[in-house]
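Colleague: In what follows, structures are represented as structure tokens.
None of the figures in this text is laboratory data; all of them are computed from the coordinates on show. Owing to the predicted nature of the structure, the values given are computational and were not obtained by experimental measurement. Cβ atoms are built from the backbone, for glycine too; each structure is taken alone.
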Structure P
Amino acid sequence: MALSLKVNGKTVAPEVDPTTPLLYVLRDSLGLKGPRFGCGLGQCGACTVLLDGQATRSCQVPVGTIQGHAVTTLEGLGTPESPHPLQQAFIDAQAAQCGYCSNGMIMTAKAFLDKNPHPSEAQVRQALAGNLCRCGTHMRIMKAVLGAASGQGASA
């Protein structure tokens with residue numbers, strides 16, 4: 001079945017079963033590698049995308065349920081030549097040790113900062129609490145998000 005989706009500002013029509021998780025459509029049909037498969041249960045956050053601006057676990061969303069909604073992946077925030085300020089803050093803070101959680105952390109932080117552009121450290125911790133990082137770069141991730149919020153990159 002061909003579905004019409006808006007992904008990163010472009011309309012796409014992947015031919016997939018409507019019960020296929022959005023994550024698989026993004027990665028396998030559309031070639032977007034930002035969202036990652038982690039747990040498949042919506043618990044780790046590696047697959048997070050923005051669905052109409054809300055941080056959403058794409059492994060839990062049947063693609064047939066989101067026609068007419070806007071999906072933004074990590075690739076839709078910025079480019080290697082012109083990264084989004086949040087992406088640049090992660091680069092500056094060297095917040096990606098293995099990089100596996102980065103997609104989820106950045107996408108969750110983006111949705112959070114869009115609603116709360118001047119958060120406290122405690123608020124950032126709470127917002128990111130559902131995203132798992134196995135290699136322990138939490139302090140650098142916090143520095144990056146707080147730096148992006150302050151408009152000073154990771155130097156904040």
Structure Q
Amino acid sequence: MITIAVLAVVLAVAVPSFQGVINRNRLVSAANEAVGVLQIARMEAIRRNARVEICPSTNGAACSGSNWARMIVRVASSGEVVRDVQVVGQGISVKGSENAATNNRIAFSSDGFARVGSGTATSGGLSVCSSKLPDAENTRDVLVAVSRVSVTARNGTAACTAADD
């Protein structure tokens with residue numbers, strides 16, 4: 001009986017901590033997925049010597065909507081879909097920065113430089129948030145500036161605010 005009581009106390013302490021570790025790992029994994037999508041698009045733009053875009057998609061075949069949790073990498077001139085990616089996870093959401101939300105596009109030209117939104121902005125990105133974590137640790141910003149992709153942890157909000165450009 002004593003062994004069972006000790007085991008119950010240890011489990012009561014360990015399970016909530018382990019759940020936090022799992023949720024943080026889900027957030028980091030989703031942010032890494034977004035980094036991978038940006039890197040694939042840049043690599044394909046250079047390899048194909050063509051403009052390659054990343055945009056939200058509702059069906060995986062065309063750019064549509066504004067929910068970045070599902071996005072496609074496509075060649076701008078032909079519309080060929082290179083990759084269909086879903087950033088999924090329990091409580092995970094993805095939002096575009098102000099520049100990215102302008103036209104719901106992040107593009108790379110054949111020289112590997114980024115163009116974010118509808119204009120000539122060279123910086124912007126995506127915010128990956130988890131509703132399962134406290135606000136102080138629930139957001140990772142995946143940002144592209146010119147051609148560099150970076151990830152930063154940020155104090156977020158329960159509503160998943162977008163990254164600053």
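Colleague: Have a look at P, Q and say which one yields 13.5, 40 for Rg and Dmax of the Cα atoms in Å, for residues 13-100 alone, as calculated.
Modeller: Computed on structure P.
Colleague: Looking at mean count of other Cβ atoms within 10 Å over residues 5-12, point out which structure of P, Q has the largest value.
Modeller: Largest calculated value belongs to P.
Colleague: For distance in nm of label points 7 Å out along Cα→Cβ at positions 117 and 141, which of P, Q scores largest?
Modeller: Result for distance in nm of label points 7 Å out along Cα→Cβ at positions 117 and 141 over P, Q: largest is P.
Colleague: If distance in nm of label points 7 Å out along Cα→Cβ at positions 69 and 109 comes out at 2.5 when worked out from the coordinates, which of P, Q was used?
Modeller: P
Colleague: So, one more: Out of P, Q, choose the structure whose coordinates give Cα extents along the principal axes in Å equal to 71, 27, 25 when calculated.
Modeller: Only one of P, Q returns 71, 27, 25 for Cα extents along the principal axes in Å, namely Q.
Colleague: Thinking of P, Q, which structure, once Cα Rg over 2.2 N^0.38 Å, for residues 61-132 alone is computed, gives back 1.20?
Modeller: Considering all the candidates, the number was obtained from P.
Colleague: For distance in nm of label points 7 Å out along Cα→Cβ at positions 77 and 93, the calculated result is 3.9, so let me know which of P, Q that is.
Modeller: Working through the options, I get structure Q.
Colleague: Please state which of the structures P, Q yields -11500 when helix-only ellipticity at 222 nm (-39500 (n - 2.57) for each DSSP H run of 4 or more, over all residues; to 500) is computed from it.
Modeller: Checking each candidate, the match is Q.
Colleague: Thinking only about mean count of other Cβ atoms within 10 Å over residues 37-44, which of P, Q has the largest value?
Modeller: The maximum falls on structure Q.
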